[in-house]
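Below you'll find a set of structures to go through.
Derivation of every value follows stated rules applied to the coordinates shown; laboratory data play no part. All values derive from a computational prediction rather than experimental measurement. Cβ atoms are built from the backbone, for glycine too; each structure is taken alone.
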Structure 1
């Protein structure tokens, strides 16, 4: 039985930060300009690396005081960025679980929002033998070290694992430690890619 290792955001659950501010701006372009202005991607990654949301909001609000109210919304209304599960992917996860495949996950996620998501989406709490959460380890993908945490903590051989992620950089990170890896573009393509590896889902 192949070991299957999932990413979470944009693979098992929808994630789009822009949804938090959909009522604050007239267009998607205005939201994107705001995200660029505050350096959202790098800022958000620090929460994934273990910084608390309270500290993250404080730092960004100090740097952009005229945007403080909008920055605070990302913490208060974070759930809006995760509108639901990707049902086709969850069906694959369930099928793999039913077939007896060892299932794990490696995710870039803040500690606080990970607990919120586990409560909202029970499969995140019940389907995996172990989940490596970046905030807990203070390491983010695609650093090879985070993949090694999973392998070493669970006595897994990299060559026995198939890793699934929507980010090509994260897929490359998994391959750098010897894992097979699939770039996720949608549930049907994932099912086909697993089938090519002899894994029925």
Structure 2
């Protein structure tokens, strides 16, 4: 493939929509087709779970909060995001972000990082998926914090807090908003993403 422009891609959507799988596939594609430019991925959920593996009072509170399916406080998310960006950003990388931002205060933090790092033309890929399918997929995953109650709680605050953020992305001319249907097969969704990012 021809030269790949530096990408900043935010992947958003309900839990169970396959965001992690598609990020991995996109990261692999970029690594293969643009080997001179690293591809880094910030996943808020993974960063928070990694944070709870450390010893500490704060970590213990966050761990129990995650089990209950609660949205984490701004200062904790700011810490894990800032730590990742400070240690990972080199200036020439493709940046993939998932699970963040999910609220309007997180969006302010994220916008400040994009401005600081001078990331041009960021793209938001929003995965659409019916709630019934989200619940079925997450229960099959079998993760400790994926109880029916916690899943419904997360899907609930996704609707309440994340959708207004998505609307802000749509209204912001600095971002390109693209919807992705998350119901087909993994391969079809991956191909759709490559096409819409003008990579295929």
*Comparing FRET efficiency 1/(1 + (r/R0)^6) of positions 100 and 132 (r between Cβ atoms, R0 = 25 Å, to 0.05) across structures 1, 2, which is largest?*
1
*Which of 1, 2 yields -14000 [helix-only ellipticity at 222 nm (-39500 (n - 2.57) for each DSSP H run of 4 or more, over all residues; to 500), calculated]*: 1
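From which structure (1, 2) was relative contact order in percent (Cα under 8 Å, 6 or more apart) calculated, if the value obtained is 34?
Label of the originating structure: 2.
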*Origin of the value 10.9, where mean count of other Cβ atoms within 10 Å over residues 52-59 was derived from one of 1, 2*: 2
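Once FRET efficiency 1/(1 + (r/R0)^6) of positions 68 and 164 (r between Cβ atoms, R0 = 30 Å, to 0.05) is calculated for every structure in 1, 2, which label goes with the largest value? Intermediate results must be reported in sequence, preceding the final value.
Working: 1: 0.20; 2: 0.85.
Max of FRET efficiency 1/(1 + (r/R0)^6) of positions 68 and 164 (r between Cβ atoms, R0 = 30 Å, to 0.05): 2.
17.9 is what came out when mean count of other Cβ atoms within 10 Å over residues 20-27 was calculated for one structure; which of 1, 2 is it? Present the calculation step by step, with values, prior to reporting the outcome.
Working: 1: 12.5; 2: 17.9.
Traced to structure 2.
So mean count of other Cβ atoms within 10 Å over residues 156-163, computed for just one structure, reads 15.0; which one of 1, 2 is that? If you can, show how the numbers build up before the last one.
Values: 1: 17.5; 2: 15.0.
Considering all the candidates, the number was obtained from 2.
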*Tell me which of 1, 2 gives 3.4 when you compute distance in nm of label points 7 Å out along Cα→Cβ at positions 4 and 76.*
2
*Supply the structure label, taken from 1, 2, corresponding to P(r) over Cα pairs in 10 Å bins from 0, in percent with the calculated value 9, 34, 34, 17, 5, 0.*
1
